[in-house]
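In structure tokens below, several structures.
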Structure 1
Amino acid sequence: MFRTQNTEMAGIPEMFGEGLTHWNSVSRVLAMHWYHVNVQEFHEGRLITLVHLINDEVRLNGLLMNQSQELIVNDVQVVSPPWMNKSLSWKMEKLTSVSVGFDKNDVVVCLVQVEGGEVYSDTHDRNFDVGALTGLRRIY
């Protein structure tokens, strides 16, 4: 999940709208993937473009399920750590699909496929077998 520090608050709470607080920066403690989602929303009669930083598949699925004429998801990218994308650095890549299922220990495992065809999983299990996942469900 993302965290904020009060010293990074921009202005005062609700200065930019009811229930809203703006931040100059956010941080993450765990080296886990997250989603960068470009959306268009109608706000006070205007169509505006926003970027949502989504922590996990539950929240990504919630945003996707809430699409309507008032909320349009234009683009989803995944930001993945080196251990997940098998490289030396974090990567932000266009997402082509996200699926979730359960491994042999009934632990939720996420599979993300990126433009170019690579598939990453969020498990640290060295003996992970994608074919052994049960209840595999595509959410994007």
Structure 2
Amino acid sequence: MSLWLLDTDHVSLLLERHPQISRQVANLGAEVVISIVTVQELFNGWVVRINGTQKVEDVVRLYGKLNRTVALFGRVRVLDFDEKAGETFQRLLKENPTLSKQRLQKDMRIAAIGLVNDAVVVTRNYRDFSQVPGLKIADWSRLDG
């Protein structure tokens, strides 16, 4: 059994009911996981959006989307950024200085979680994740209908 670790971009597409991603998640079931880093990124995004609007109708819509996000977290396994992932993350940055850029920090945490769990990271961000030695990546958004 392979683990398929959805990057934040793919979780966002899943929440928007992207057909190919929804189909893959339905077909693979328990093999599909997310990371605690993705949970953080999504919550941070919702907090900024909800706090940034004054229109009641926007707040209602955004809370509805936040509620769907929380419900998804209850249906999928969330992989932790544990001690092994932390060590792998530090090693990645030490051995690959180009991955130490601030904008890559959360992606590299996701990559470390993927490596520790021998998971395929499912992302559209090939440019950054492909720089990680030994990391398996896939993009379900490009699958044929």
Structure 3
Amino acid sequence: MALLTGFLLVALLGIGHHFGILCVRHCMPPMKRQTHRCILTAFFGLLFLHTLEIGLWALAYSVMLDGAWFGTLGGAYTGSWEDLFYFSGMNFVTLGFTQITTDGPVRIISMMQSLGGFMVLTWSATYIYSVWQDAVKHREQE
């Protein structure tokens, strides 16, 4: 059950990230004479997108842990929103090594979040690199 839940959450993350990148792209100014703004819009748009994704995972953990079906968090976990956000963020950007420990099936879900986080972070890095590359090419053509 936990593996399926984790898989579905990562699938939703991928779908949301795809449309999030499309929104960032839509918000970018035209490349003409605004190459720096394009790059910075992409950067800050992705920063917002990743922060939102971390928050949504924290919300998912909150729902899952309320029922105790998926296990518990322990260690330095106090039950606060900040702890859930921190736990989610550390799983998203690293392998989840925190002062907060997992017990039960939530371990599998947090592992899946680490996988999904790695995937969308590399996707974003590739995207921002392509924006930067387009900006450099555009500047060279001027």
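What follows draws every value from the coordinates through simple rules; no lab data is involved. These figures come from a predicted structure and were not determined experimentally.
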Consider the structures 1, 2, 3: one of them gives -17500 for helix-only ellipticity at 222 nm (-39500 (n - 2.57) for each DSSP H run of 4 or more, over all residues; to 500) as calculated from the coordinates. Say which. 2
Where does the value 26, 19, 14 come from, among 1, 2, 3, when semi-axes √(5λ) of the Cα gyration tensor in Å is the thing being computed? 2
